[in-house]
Structure I
Amino acid sequence: MSTDVIRARKAGFVHDLITVAGRGLRSIPRDPEGTIPPMIIGAFFFAVNIAALGPLAESAQEPGFDFKAFQLPTAIIFSITGVSRASTLVQDIDGGYFDRLLATPVNRLALLLGLMVADFTLAVCLCIPVMILAFILGVSFAAGIGGMLLFLLIAGLWGLSFTGFLYAVALRTGSPAAVNSGFLIFFPFAFLTTSFLPKENLSEGLAAISEWNPVTYVLEGLRSLVMTGWDAGALAGTLAAILIVGVLSMSLALAALRGRVSRG
């Protein structure tokens, strides 16, 4: 009688990544409550801020200042920050599916990065309706079509850089409530910056705080593409801010993943 043991064969990192990402992408249409509200929030902030602050902001700036163009990046940031498949991960943990995955040879890193591929795709897609609204209201990109594509890429990267915090919460707690409240991490960053008014219109204290806020530099890079064109300095600051936030959040997420794997 043969005593050979049949073991599952590893498919490889790329195969595992594609498989997990595909599952994450397929889950997006089945989760309208996770996609429609962020899109509405972005459009809502865009329309309300233009109506409430537009005349005041434009009167305080040089002639030709376009507050609608200034507000578009803010609306995008509010649309995509905190949107992730972390809630799906929590469901997998609660249902035992994640533990069953850990019993297979699937690459552990692909379990996390695959979901993040879906997050990046969703973030880019959420930008499009808000941008269409901006176009209808007369906003155009000073950097042209290439700038528009880079705008979408930067927005997607920013959304991705923030998701690491939510995955860290999901993997450490397995709690849907904790993941849902994870967006509160973003609130101080959202309001202590140039979200609604240019830096020169902020109080001295708030302007000083905004200098240390990574969201300030993300907004500056996005606004440069819309309002002034290709600004290498602003874009470099944007990418640096995304990199810093991304390294921090992904480090936390990977540490949480290692902890979950060791417990599993």
Structure II
Amino acid sequence: MAQVFSVVNQKGGVGKTTTAVNLGAYLASLGKFVLLVDLDPQANATSNLGFDHRQLTQGVYEAIAGSVRMREVILETRVPGYKLVPATTALAGANVELVGTERREWRLYDALLEVRGEYDYILIDCPPSLGLLTVNGLVAGDTVLIPVQAEYFALEGLGQLLETVGLVKQHLRPELEVMGAVLTMYDKRNALSDAVMRDLYQFFPNHIFRTTIPRNVRLAEAPSHGRTILEYDPASTGAKAYERLAREIAGLPA
């Protein structure tokens, strides 16, 4: 069975989707079978992998609504071993439309059951909010990975996020664990980055990833070309960082 990571932070612009997309690509490059689930109505992960969500007729919403099977909406990416469950425009109304459904917090968990045995890792790119879609993403996960931007106010709201994770663990998914935080947009020349790193230990005394993701122009450019950084510029510092993160998660030497 796949290990399922919920990649989540309710603050936007922290490198959440960049982390989900590129971590998945590098896990696949290590020979793992990886599925990325785009649970964010903005569909940035879908676009980052080269698909136009406006042209897609079915995706994760249709799978969790039960109108199609999860296997029917999975798309192949250009990276061998890496597949995508895309977001479509229909996902925008999911927080409202799923409220009255049976097992509403478990819709994604249930939909993924038929394919969990086919992958080593499933990454869920959750929305930048704490609504019903994010709760679905957390319930479907085994562990929570939280990208945190190395900027002022980066830790704002982190306590609320951890409280939400705690409530999901207490009432819905006792097995859910917080894997920890990965620091993104890190600049070693900036004293603020080090200060944010120190403050993170208050929230995650047991696990902050050794790998930090630098602020990198090539990393920022890749999504506009519909490419992962593995495809766009594998020699860049951003690419090397995500390769190290993938190896760290897979338990392999850097």
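Since every read-out is calculated from the coordinates, none of them should be taken as a lab result. Everything quoted here is computed from the prediction, not taken from an experiment. Cβ atoms are built from the backbone, for glycine too; each structure is taken alone.
In terms of distance in nm of label points 7 Å out along Cα→Cβ at positions 109 and 173, which of structures I, II is highest?
I
Which one of I, II has P(r) over Cα pairs in 5 Å bins from 0, in percent, as calculated from the coordinates, equal to 1, 7, 15, 19, 21, 18, 12, 6, 2, 0, 0?
Structure II accounts for this read-out.
Quick check for you: by FRET efficiency 1/(1 + (r/R0)^6) of positions 29 and 221 (r between Cβ atoms, R0 = 35 Å, to 0.05), which of I, II is greatest?
The structure with the largest value is II.
Assuming 3.2 is distance in nm of label points 7 Å out along Cα→Cβ at positions 149 and 213 as calculated from a single structure, say which of I, II it is.
I
Given that helix-only ellipticity at 222 nm (-39500 (n - 2.57) for each DSSP H run of 4 or more, over all residues; to 500), derived from a single structure, equals -23500, which label among I, II identifies that structure? All intermediate terms of the calculation are to be shown ahead of the outcome.
Details: I: -23500; II: -10500.
It must be structure I, since only it matches.
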